[in-house]
Structure P
Amino acid sequence: MLRSWQELQRTGHRRIGLAMGENTDVISDHRYTAAYYFQQRLVPLSEQFPVLISDQWQKQLPAWFRRWRPDAIITAAREPMRLLLEMGIHVPGDLSLVHSLMPPPTPARPPSP
């Protein structure tokens, strides 16, 4: 997530959003949302807005997008791309979309004796 954010900023994006499924947020132990809010503290308040955490993409993504007007979205879900295209948003063109694959959880290991 941090690399995606930094690359988007490097290429001129200023209003970077994060759209996550509820299950993905929980499975990742909230690492994506934590990293997102960590990065947001470095941008002006006018460019900050909340994460979209939803499993009801059809209903919530269009409203979130219209309200916050991101110029880039980082996601680990498939639904945002399809819905954005249905909304007439050109990816790329109108919006940059980064699909961030979530690595599988690493099991905890007991300390070596």
Structure Q
Amino acid sequence: MSGLIPAALLTRLPKLYACESQKDPVAQVKLFTPWAGWTWYLLEYDPVEKLGFAWVEGVEAELGYVSLGELEGLRGPGGPRVECDLLFQPTPLSKIRRADQPARMPQRERER
């Protein structure tokens, strides 16, 4: 269970590595920092480890693993937390990535 993501949205997320063979996986959940401009588009999730695989837009844009436990502990100035965009609709990764963003790929993406 995640304190960031409502249970109904967690059920959308495939298990880690379930999307490896997909050319254009679908982001199911969007998390963001209202104070710092960071966004995580979750593609996969392991509820036991509280570990997700996501397209991350922050200092750089890249695919990578993210600890939801760590995100739950983040606080911005004055106390705001990471939020879940409850209006986000599942979106193919190709539509989320901007053409002008150089993407850093983790090893599993480079080996495809």
Structure R
Amino acid sequence: MASKPIKCPSWLAPAARDKWASLSKQIPKLADKDADALALLCGSWATYWEAGKRIEEHGQVLAGDGGRLFVNPACNVANEAWKQIVKLSNAFGLMPEPVAKGEEELEFE
């Protein structure tokens, strides 16, 4: 007998709900006890992408009063959201296995 899918929380932002729909299909055997952690993962994704849009719009470095440069606060928001994404993705088994030393390394073009 197949288990019924867990329900997406109504309080999640639209982008987080979209991520929920995607992830809930990828994670086998989700139970009601997983709902809060999955909601946090999806919320972190939404936060990450929103911060990314702000960084794209305004840049990574901003100029303050008197021309003093400072890091766009959205960079810090994105970094913290990414840490949560990695932690929670690992908990759900969604991150790829690291490449072991001595084995073929990943190449990026």
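FYI, it's all coordinate maths here, none of it is from the lab. In this text the structure is predicted, and so the values were computed from the model without any measurement. Cβ atoms are built from the backbone, for glycine too; each structure is taken alone.
With mean count of other Cβ atoms within 10 Å over residues 71-78 as the yardstick, tell me which of P, Q, R scores highest. Each step should come with its number before you reach the end.
Working: P: 20.5; Q: 11.9; R: 16.0.
The maximum falls on structure P.
With percent of Cα pairs over 13 Å apart, for residues 15-78 alone derived from the coordinates and found to be 64, which of P, Q, R does the value describe? Don't skip to the answer; put the middle values down first.
Numbers: P: 60; Q: 64; R: 67.
Structure of origin is Q.
Can you rank P, Q, R by Rg/Rh (Cα atoms, Kirkwood Rh) and just name the one with the largest value? Before the final figure, lay out the partial values.
Values: P: 1.01; Q: 0.94; R: 1.10.
Greatest value across P, Q, R: structure R.
Matching task: 27 is the computed value of relative contact order in percent (Cα under 8 Å, 6 or more apart). Pick the structure from P, Q, R. Kindly include the intermediate steps, with their values, before the conclusion.
Numbers: P: 32; Q: 27; R: 23.
Label of the source structure: Q.
Assign the value -2500, calculated as helix-only ellipticity at 222 nm (-39500 (n - 2.57) for each DSSP H run of 4 or more, over all residues; to 500), to the correct structure from P, Q, R.
Details: P: -11000; Q: -2500; R: -17500.
Working through the options, I get structure Q.
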